[in-house]
Structure I
Amino acid sequence: MEFRIYDILSSLIHGVICLGTAMQLFDWSFQDYGAMYFAALAFCIGYLINTLGSWLQKALFWSFGGTPTKQMLRNRKGKIYAGISNAPFYFSEELVEELKNDCQADGIIDDKFSELMQQVARQGENTRIKDFNCSYAFSRSLLISSLIISALLIYKSPCAWQTYLILIVPIICYCRCRNRAFHYAKEVAMEYLHTRRTQKIDNI
């Protein structure tokens with residue numbers, strides 16, 4: 001079993017934030033156990049938050065209007081680009097043609113196209129795809145963490161209207177998560193097209 005620095009830090013950050021908030025709100029203390037116990041418990045909580053984010057991914061994609069990689073296959077209604085305004089993709093027609101040639105299919109099969117596009121893109125030497133994926137996963141976990149903290153604060157002080165201002169934080173985290181998801185999908189699409197264009201040049 002191999003842990004990357006990202007795996008450890010991402011779990012610790014979210015775990016420490018949530019556990020630290022809970023300790024402040026409910027007057028918990030780990031003085032008898034020490035820092036190692038706190039760090040281990042925070043890591044486990046952060047790991048569960050990452051897992052919860054994976055389980056809720058389909059619901060997130062539904063709120064985004066569909067899987068981001070699928071949305072790279074068609075321009076948005078009334079727009080000349082696919083994706084979103086913060087991550088526009090202008091080559092959806094070329095992308096679909098390349099995918100049709102790979103799949104030897106006439107119709108658009110979104111699931112198959114999306115899977116093939118990601119498979120080819122990840123075979124390249126472009127490390128930015130992993131970076132974008134990690135950035136999306138981190139922002140997704142941050143969204144879950146902000147929702148948990150907001151729920152704890154509202155549970156602790158449900159009658160104080162100022163408490164509900166904390167809901168601004170999950171909204172900001174949601175927008176950031178959506179943005180990161182589409183940037184990742186755009187990077188996958190661009191890497192796929194780059195790989196296919198390079199192969200064509202090499203075959204000339």
Structure II
Amino acid sequence: MGLRFRPVEHAFYDMFSESAAHLVTGAGLLAEIFTAGADHESVAQRMRDAEHAADETTHDIVKKVNSTFITPFDREDIYALASGLDDVMDMMDEAVDMVLLYEVKTMPEAFSAQVELIRRCAEITAEAMPRLRSMSELSEYWIEINRLENAGDKNHRRILADLFSGEYKAMEVLKLKDITAALEGAIDAFEKVANTVEQIAVKES
């Protein structure tokens with residue numbers, strides 16, 4: 001009698017889509033806290049809730065991996081993708097928390113461009129996750145993320161040049177430098193996710 005295997009568990013695709021949807025929520029809250037007149041305490045609390053929800057999804061993915069016999073692709077890649085998505089949320093949460101804790105009132109205009117790049121990264125990541133099921137039309141996703149990350153690097157350098165221009169007090173420079181580092185970290189984390197997706201697609205092709 002031939003061997004009988006349980007079918008591949010496809011719930012992972014829905015979970016990755018759910019995880020990416022949390023990033024869209026997080027990016028929206030990140031943009032909100034950089035808006036003039038925003039209630040920083042309220043935004044930070046909603047971000048904490050969103051980050052907690054994202055953690056729950058990550059934990060669900062890990063539990064699913066540990067209890068599934070046949071996964072849709074390599075377990076190590078599932079772990080890497082889940083961890084990468086979670087890292088993005090953590091960096092956005094860190095940026096929001098810093099704005100609250102540092103009591104920053106005025107932001108350099110260049111921060112808005114960086115936040116907009118993060119929102120765009122979140123949107124196209126969320127659009128890409130459902131395509132993992134078919135592994136089709138994903139190259140445009142990681143190419144665009146790479147382009148956005150390069151733009152983020154340029155913005156980051158401009159922000160640093162602005163901070164050290166002498167226009168800001170030393171303490172403000174330190175605070176804003178930490179915040180811009182967190183924004184840069186979020187964009188870098190998006191690129192790491194895209195690189196993981198590319199590696200998965202290459203293996204599965």
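Of the structures labelled I, II, which one yields -27500 when helix-only ellipticity at 222 nm (-39500 (n - 2.57) for each DSSP H run of 4 or more, over all residues; to 500) is computed from its coordinates? This value belongs to structure II.
Of structures I, II, which gives 30 when relative contact order in percent (Cα under 8 Å, 6 or more apart) is computed from the coordinates? Each step should come with its number before you reach the end.
Values: I: 25; II: 30.
Going through each structure in turn, the value belongs to II.
As an exercise: Rg and Dmax of the Cα atoms in Å, calculated from one structure in I, II, equals 20.9, 71. Which structure is it? Structure I accounts for this read-out.
A value of 3.7 was derived for distance in nm of label points 7 Å out along Cα→Cβ at positions 129 and 161; which structure in I, II was it taken from?
Values: I: 5.1; II: 3.7.
This value belongs to structure II.
Ranked by mean count of other Cβ atoms within 10 Å over residues 17-24, structures I, II are led by II, which has the greatest value.
Hey, distance in nm of label points 7 Å out along Cα→Cβ at positions 25 and 57 derived from one of I, II reads 2.8; which structure?
Details: I: 2.8; II: 0.8.
Going through each structure in turn, the value belongs to I.
Each value in this text was obtained by applying a stated rule to the coordinates, not by laboratory testing. Keep in mind that this is a model prediction, so the values were computed, not measured. Cβ atoms are built from the backbone, for glycine too; each structure is taken alone.
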